[in-house]
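Undergrad: Presented below are the structures under discussion, each in the form of structure tokens.
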Structure P
Amino acid sequence: MTFLRSLIFLLLQSLLAVVFGLASLLVFPLSPLMRYRIISGWALSVMWLLRVICGIRLAVRGAENIPAEPCVIMCKHQSAWETIALQKVFPPQVWVLKRELLWIPFFGWGLAMTSPIAIDRGNAKQAIKQLLAQGKDRLARGFCVVIFPEGTRVPYGQRGDYKAGGALLSTHSGAAVVPVAHNAGKLWGRQSFIKRPGVITMSIGAPISPEGIKADEIMRRVEGWIETEMERME
């Protein structure tokens, strides 16, 4: 039954990607924030499908820690789930992602209309410059900036190497960093077709202000909080 539900979910998720991908071409003339609000309907629809078809529900802890002003969101990366769920929990946002994702038919079209920061991960120096310049621009436009500090999806229960890009953006822009932990990998694993029923908990930490501290200290606090929270969840 879990296999069948996962298959139905995948088919409907793909169909929605086609619909919203085509619709994204029509919203190009609108403002970036308005485009985001329309296209993020895909994520909200997928979250509904996850709950109804796969039995995966969302529990949020620490929602009161979400700032009123745009921030840098630094989130644990375990599966595709968090890229969807963050859109349900946080205000309008853009993502730092590898540019190859924009080349995917339909899905990439919609993604491109959400003003992402699409970097070339093969050129680290240029990627940092792009992150700082475009990140400050997106924050000024009213978007939060989502960064997965481990860089790639890490299997549940494991720990990746945390990178300092998000902390550098915080110190250069003055925006606070909000750390986010979750246990999505327990039900929707890294590159896994099977979606197991249950509750995924997303835990949001207190904002970390960059005032008076350096990027490496921000990263130390972010990594420490996320990994400690992961242990507590387990």
Structure Q
Amino acid sequence: MKQKTGRIRYHRIILKLSGEFFGSKGKTLNESTIEYTIDQIIQARRLGVAVGVVVGGGNIMRGRDTDCMDKIDADICGMIGTVINGIVLYSALKKRNQRVKLSSALAVGGIASAYNKFTDLEFYDSCGTVIFAGGTGNPLFTTDTAAALRAAEFGADLLVKGTKVAGVYSSDPNRNKQATFFRKLTYDQSIEKRLKIMDLAAFNICREARIPICVYGFMQARLSDILQGKTVGTIISGG
């Protein structure tokens, strides 16, 4: 059911969430954070916005930080971690009586259906939430790249990346109190300044598809405010 509100600026989004949001303080899953995430998604859906969510797996395993195995195998384990987080979101949304589909680029028989652009896009267009797990389905590619890829494939008018800080800074604001905050950037500026927001492949996909990126503090601001065009976080676009 649509909620009567002010004007909506963005109608089709892909929301990228790091797996780090799912766990905290030594816990693999943090119930309060997951509930907050579900609330944000439901509020966006009530605005009539099509929502796709790309999940990371950092709370379970991050391939690049693992030295005990081959890097390719470690990345595959990390992709499986994203499937676990996808199941968590799927289950929580179903519990709230939401229309949701779990789609994984790394198919898990009987649990997560294999990603299919055509059937997933149909569900997305019908205003059901699609959760994308498994990254791109290939090792060596980040979930940021997966988010940019899905945004391009699904004709999203905004890629939203939730982070732990208010937006994009010149350096880590938790380590450098003098770090400069950027309200707006172009894709080229982000690349030239070597700002560690997304990997180069993700930037290039968004630049070619002309999809703006909003980077914001996920726990600090409401997703619905972004969708209504309010000034939140950092916007990266073609300028």
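Undergrad: Taking distance in nm of label points 7 Å out along Cα→Cβ at positions 129 and 169 as the quantity of interest, name the structure among P, Q where it is greatest.
TA: Q
Undergrad: Of structures P, Q, which gives 19.5 when mean count of other Cβ atoms within 10 Å over residues 105-112 is computed from the coordinates?
TA: For mean count of other Cβ atoms within 10 Å over residues 105-112, the value 19.5 is produced by structure P.
Undergrad: Ok, one more. Tell me which of P, Q gives 22 when you compute relative contact order in percent (Cα under 8 Å, 6 or more apart).
TA: Q
Undergrad: Here helix-only ellipticity at 222 nm (-39500 (n - 2.57) for each DSSP H run of 4 or more, over all residues; to 500) was calculated and came to -13500; which of the structures P, Q was it taken from?
TA: P
Just so you know, all these numbers are worked out from the coordinates, no wet-lab data involved. Keep in mind the model is a prediction, meaning the values are calculated, not measured. Cβ atoms are built from the backbone, for glycine too; each structure is taken alone.
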